[in-house]
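**Student:** Next up, some structures in C-alpha cells.
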Structure P
Amino acid sequence: MLILSQSDVERLLPMKACIDVMAATLAALARGEAVLPLRTVIAIPNTTDAFAVMPAYLGSPRSLGAKVITVYPGNHGTRFDSHQGAVLLFDPDNGSLVAVIEASAVTTIRTAAVTAVATRALSRANASTLAMIGSGVQAIAHLESLCAVRPITSLRVWSRNTEHARTLVRVAGERFGLSGTVAESVAAAVRDADVVLTATSAREPVLNGEWLTPGTHVNAIGASQASARELDSDAVVRSRLYVDRRESALKEPGDILVPLREGRITADHIVGEIGEVLIDRAPGRRSDDEITLFKSLGLAIEDLAAASLVYDEAMRTGAGTRVELGGTRHEAH
C-alpha cells in the first residue's frame, strides 16, 4: 500500500491537469457512470464541527474508495486546515487498499478545479474582474484555477481578516500579475464583478442578491450544511442556479434549503448539473445579462478521480511511502 502526504499531493496534482480530470468526472456523472450515495455526516455535539464519510465508485477513471474527513470551521486562522483526513483508494478488481492519500490538499485542489470547470462553462468568455469573499486556503487555490480558465486581470477581496485579504492581494500580484485591492465591504467587492467567489465559514449570508450586477457569475463553495449559508435568498432567486449534483443540493446546503423552505424557489429552480451542461443535456448561459450561480458541495467522485491521478503519477515517479498492511491470503488460511 502507498501512503501519499500533503506535499506529495501538491506536487503530483497540478491544477490544469486537475481541471481537465474534473470536467471529465462531472461529465461521467451526468452520463450515469458513477455510484454516489449521499455522504454520511456526524455532527460533533455542542460544536459546529463534523466528521464525514464519502464513498463512491467511478467508471472512468475506474476508481473505488472513500474520503474520510473532519470539518472544523474554527480551524480558520490556526495551523490546522478546516478539512483534514484521507482518501482511501481501493483496487476495483480485487478490493485491496492500494493507497492512503492526504485529503486536505486533494480537497483544496479539486474544489478549485471544479469551480474552474463551472466558471468556464457559465461565465462570460471575456470575464476579467474577480471578486473574492474570503481569503483562506481555498481563495489562494481559486486564484490559480480561475486564472487558468478566464482572462482575469483585476481582483477585489473582502475578508473579515483584513491582513489575510492584503496577503491574498499581494499573492495575486506576485504570482498572477493581477491588479488587486482590498474592498471596504462585500457590496463594494462584487459591484460590476464578472466572477464572484464566496469561500467563507459563514453561518449567515454574507452576499446579498441586490448587490449583484447583471452578467455576473457566482461560485458559492463555503457552506455545505443545512444550518449555514453564504448567500441570501434574493441572490439565489435572481440567479440561474447550477449545482454539482441535484440530490446533494436538495438535501444539504442552507443556500438552497432556506429559499426552498421560504417558498421563494422550487426544486425546478436548478437549471442543471454542471456535468449536464458539459454534455449538452442542460442549457448554460443564454445571454450576457444573466446572473449565473454555481453551488458547489464537493463530491466523492471528484476526490476519487483526483486521488487516482495522484496515485498514477506516484506509481510512475516512485513517490510516496510503501507499507505492508496485509489483505493477501496466506496458505495457512
Structure Q
Amino acid sequence: MPLLAPLGRRLAARAIDIALGLLVLYIVSRFVPAPRLLARMVLGFGALAAFEALFTIQLRATPGKLATGLRVAELDHARIDPAAAWTRGIITTAGSLALVVAPVALGTMVDSPAGFLVGGLVVSVAGGYALSLLTSPSRRSVADRAAGTVVVPFEAPEVISRSDVEAEDEAARPVTPWGPVATVEARRRARAGRLDDSPMLVVVLVAVTVAWTFDAPVVAIGLAVLFAVLLAVDEARAIGRDGGTTGHRREGLAVLDEDTGEAPGPAAAWARAVTLSVFWLIPPLLLLLVVWVRLSPAGRGPHDLVAGTIVVEVPDADAAAAADGFR
C-alpha cells in the first residue's frame, strides 16, 4: 500500500490550489478599493491561509489534493489538529505567493538597493519552499515539517507514524565508506551554528544589510567583500585544521576528502573556502548554491566538487573524535 504521495500528483495539486487561490485574491480585490493596498494584502493573505487550513481541517485535503487523490495526515494522529492545519496553511500560503510573484521580484532586484533586498527575500522564500518539497525523499515541504504533517494518497493507512516517514528519508540517503551523507537540514543547521563562534562575521553581515537599507551601495559592496574574505579565511582554517567548522562538529558532521576519508589538506581547504565565499558574495549565486546542494544526490555543492570533499555524518563511534577536531 503506498505511503507517500508521488511528486507529480503533489505538483498538480499545488497548481490547482494556486489557481483557485488567485481566484480568491481576485474576489478580495473586488471588495477592497485599490488605494487600500495594505488592507488588500492582509485580507488576501488571511483568506488564502484560511482556504488552506479550513479545507484541511474539514476534509483533510485542499481542492487540489482532492482532485488528485491526496490527503494531509498529521504524524501519529488519526485526525488533524487545527493548530497544525493553520500552521501548515500560513506557511504554504507564504510559499505559494512567493512562487507566484518570484518572476516580478527578480525584475525588481535591479531597480534599487531596496528592490534588491525585497526581491532577493521573495526569491529566497520561493526557492526554499519549492526545494523543500522537490528534494525531500518523503515529499515533506517546509510547511509539513513545521506542522508535523505529511501528504499521502487516500489509500494510505489512516495513521502515518513519524518513524515510518523517517525510515523513508533514511533509506534514500546515500552512504559513503566514511559514513552516511549529511542531510540538508543538518548542513543548514551547521551553517547557521558556525556563526555562533564567529562574531566578526555576524557584525560584518549585519553591517552589509544596514548599508543596503540606507542606500549606500559602495559601502555595502565593500563590506560584502570584507565578509567574503573573512569567511574564506575562517572556513579554510577550520576545514584544514579540524575537518569541519564549529557548526559541523555540533551537528556531528565532518568535511572529508572523498578519496581518503581524512580532513582535506590546506590546498583543498582553501579551494573550498574561496569558492564558497564567492557564492556568498553574490546573492543570486548563493541561491544557486542552495539549489545545487539540495539537488545533488550526495549533497555536494560546487565548493565540494572543486576541493574533492564530501560532508558526512560521523558514525557514533567517532563522535568524540569529531568534537575533538578529528585529531
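**Student:** The value 1.0 for distance in nm of label points 7 Å out along Cα→Cβ at positions 122 and 290 was derived from one model only; which of P, Q is it?
**Tutor:** On the way: P: 1.0; Q: 1.6.
For distance in nm of label points 7 Å out along Cα→Cβ at positions 122 and 290, the value 1.0 is produced by structure P.
**Student:** Could you figure out which one of P, Q the value 20 for relative contact order in percent (Cα under 8 Å, 6 or more apart) was computed from? It would help to have the intermediate numbers written out before the result.
**Tutor:** Values: P: 20; Q: 16.
It was calculated from structure P.
**Student:** Here is a further query. Identify the structure, out of P, Q, from whose coordinates mean count of other Cβ atoms within 10 Å over residues 42-49 was calculated to give 11.0. Present the calculation step by step, with values, prior to reporting the outcome.
**Tutor:** Numbers: P: 11.0; Q: 17.1.
The read-out was computed on structure P.
**Student:** When Rg and Dmax of the Cα atoms in Å, for residues 258-313 alone is computed for each of P, Q, which one produces 11.3, 33?
**Tutor:** Values: P: 15.7, 48; Q: 11.3, 33.
Only structure Q yields this read-out.
**Student:** Given that Kirkwood radius over Cα pairs in Å, for residues 34-225 alone, derived from a single structure, equals 17.9, which label among P, Q identifies that structure? Before the final figure, lay out the partial values.
**Tutor:** Details: P: 17.9; Q: 19.4.
Answer by label: P.
**Student:** Can you spot which of P, Q the value 0.80 was calculated from, given it is FRET efficiency 1/(1 + (r/R0)^6) of positions 58 and 218 (r between Cβ atoms, R0 = 35 Å, to 0.05)?
**Tutor:** Working: P: 0.80; Q: 0.05.
Corresponding structure: P.
**Student:** To test your reading of the models, identify which of P, Q gives -21000 for helix-only ellipticity at 222 nm (-39500 (n - 2.57) for each DSSP H run of 4 or more, over all residues; to 500) when calculated.
**Tutor:** On the way: P: -10500; Q: -21000.
It traces back to Q.
**Student:** Given a value of 46 for percent of Cα pairs over 26 Å apart, calculated from one of P, Q, which structure does it belong to? Don't skip to the end; give the middle numbers.
**Tutor:** Working: P: 46; Q: 56.
Source structure: P.
Quick note: the coordinates plus some simple rules give every number you see, no bench work behind them. These numbers come from a predicted model, not from an experiment. Cβ atoms are built from the backbone, for glycine too; each structure is taken alone.
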